[in-house]
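Structures incoming, each one as structure tokens.
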Structure P
Amino acid sequence: MKSYLSRDQLRLYRLIWERMVSSRMAPAVMDTMSVDLTNNGVLFRATGSKVKFPGFMKVYVEGNDDGNEEDDKKYLPELKEGETATSTELNENQHFTQPPPRYTEARLVRTMEELGIGRPSTYAPTLDTIQRRGYVALQDRRFVPTELGEIVLDLIVEFFPEILNVKFTARMETDLDEIEAGNADWIGIIDDFYKGFEKRLDVAEKEMQEVEIKDEPAGEDCEVCGNPMVIKMGRYGKFMACSNFPDCRNTKAIVKKIGVTCPTCKKGDVVERKSKKQRTFFGCERYPECEFVSWDKPIARPCPKCQQLLVEKKTKKEVRVQCTKCDYEEEPN
């Protein structure tokens, strides 16, 4: 298929083919091992796995969504009790306690499945809603809470703590399933919930104060009236607006230039944008006059082989520079 497909098409085809074939193969069998080595009265311990039967691993091994691939590759050689092992290399590593990794889309869905929150039909709308309302932002494919998200969370914890309890959410999901199946009375379930919720709602309406997110200086002046522009938070995220509002209603989207001239029109700059699903992509600032777009970040120098566009191709392990037209590729730093 290599002669008929582009580079990206071939990689996608290979991924689909390998996953399909491996799904029809026998499971892999692993032996968990713990090895104690003694030297001059000092005990060294190694823990890992030994592949007893590779099975589907001969064709495909799925990566780790959290980026900790190294934890999955601690394979130990065949060893016997009493065997003498020779040290070929000794590395000193200092480990610090690390915070839990931030959620990727896949890991968040998997966690909701484990906790019984949501259903397959609601996972995608949930991920879309928390991004569209500005509660989180995707950075390097991981969710990072925004200032608005942290404020909303603090208010819900203070006035509606039971709603954030995962057991409450999972129980409500089960009750709704029972209603759908005709095994429960929806009026009774909603009534039981609303009796407590109504009291908290009354307290929140009286005591919850309005929170105003302060405008941030945008660092540029309004091209209409000359007053400073500020960054505001709207229902679709942050945007720039004139500080002289409502006398001046000039607004514009926030764009981040990356220092690359558009390879298509040669006039505009390439800017960083967000898709409807909050995925980062790159496009010409002159859109819609110029329709150049790229999911991979362009870089400012051309390909030394064909003089076409070079981009940064991100994987879980590294960032690799490669050409969009020919087979030129640079080794990662």
Structure Q
Amino acid sequence: MKAVAAGLIAIAVIAALPKQTESASVVAAKAFLATLTPTQKAATQVAFGSDQRFQWAYVPLNRKGISWAEMSPVQRSAAERLLHSVLSKEGKVKVEGIRQLELVLREIEKNNMGRDPEKYWFAVYGDPTASSKWGFRYEGHHQSLTFAFEKGLEISSTPQFMGSNPGVVRTGPKAGTAILSKEQNFAFELVSSLKSEQLSKALVSAEAPSDILTANSIRASLKDHVGLSTSELDAKQLSALKTLMKAHSEIQTNSEQARRLKRALSDPQITFAWMGSTKPGEKHYYRIQGTRFLIEFDNTQNDANHIHAVWRDFEEDFGGDALLEHYQRAHAPAR
């Protein structure tokens, strides 16, 4: 009898234990997938181990998944809730602002209907549950945002690419709009604070490249780790660097920002490198590079009014699993 009683007590205790709660992203992803037709779902949701998870781009082209253009109002609302579950207040504004720049480009390019804010796609990788490993991507022209989750926690938010064309809108009703102004202005504040001997180390080339150097590579890597070390910055300059890095992460939720910045700032070898002009309005490029992460920023195209910015994590990109390592070895081009 004692054994039976003990067993019943154990069952009661187990039943009383709190169940693993689903995160906002899991709830939103399930709700989004539930709105899709079988055909739409088959196109949108693929296995977490699919090679598709590693294929990303930031140029205007059709993606796999489901776009805003293909969604009903109900589906659009559910998709928006999923996207907003991983964004900060600032992130929601930036992400939507970049999408709406397609209409500005349409006018600049004399009614080019290929510039379309409806051409942004959602894709879900794996089965979103509180215990599984899964992820999703939101992508279109000048945006590629990839998120991965495991056991209810967000474990990766890179690659994170954001672009802005124009960098500053100069005409029309949106004149003065500068979506990525912090990422640019804070960098100029930092480089202008450098003393001559510091600048000689930070300025690694008088000519800026025409784009971010890692492009849309699966494996982000640069041959050289050059520039000015953070150990050579004074307290005010180091604070300015941290502010700049925070600007690059501010689209993420507060918790993900904190996690990402803590991880990056604990890197044992961080350098700041600049290429091109140090004068605003002229072609320039900079990067913040560690042993585990890389931030690149390029503003050279369209007479230095067309920005590309990316944050890569060498270990966490796409969720950072063994499959990625295999895919990198098998498919990544040599550099």
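What follows is calculated from the coordinates using simple rules that are stated; it is not laboratory data. Here the structure is a predicted model, which is why all the values come from computation and not from measurement. Cβ atoms are built from the backbone, for glycine too; each structure is taken alone.
Matching task: 12.4 is the computed value of mean count of other Cβ atoms within 10 Å over residues 45-52. Pick the structure from P, Q. Working through the options, I get structure P. Matching task: 7 is the computed value of relative contact order in percent (Cα under 8 Å, 6 or more apart). Pick the structure from P, Q. So the calculation was done on P. Looking just at mean count of other Cβ atoms within 10 Å over residues 37-44, which of the labels P, Q belongs to the structure with the highest value? Across P, Q, mean count of other Cβ atoms within 10 Å over residues 37-44 peaks for Q. Thinking only about Cα Rg over 2.2 N^0.38 Å, which of P, Q has the largest value? Largest calculated value belongs to P.
Tell me which of P, Q gives -9000 when you compute helix-only ellipticity at 222 nm (-39500 (n - 2.57) for each DSSP H run of 4 or more, over all residues; to 500). It traces back to P.
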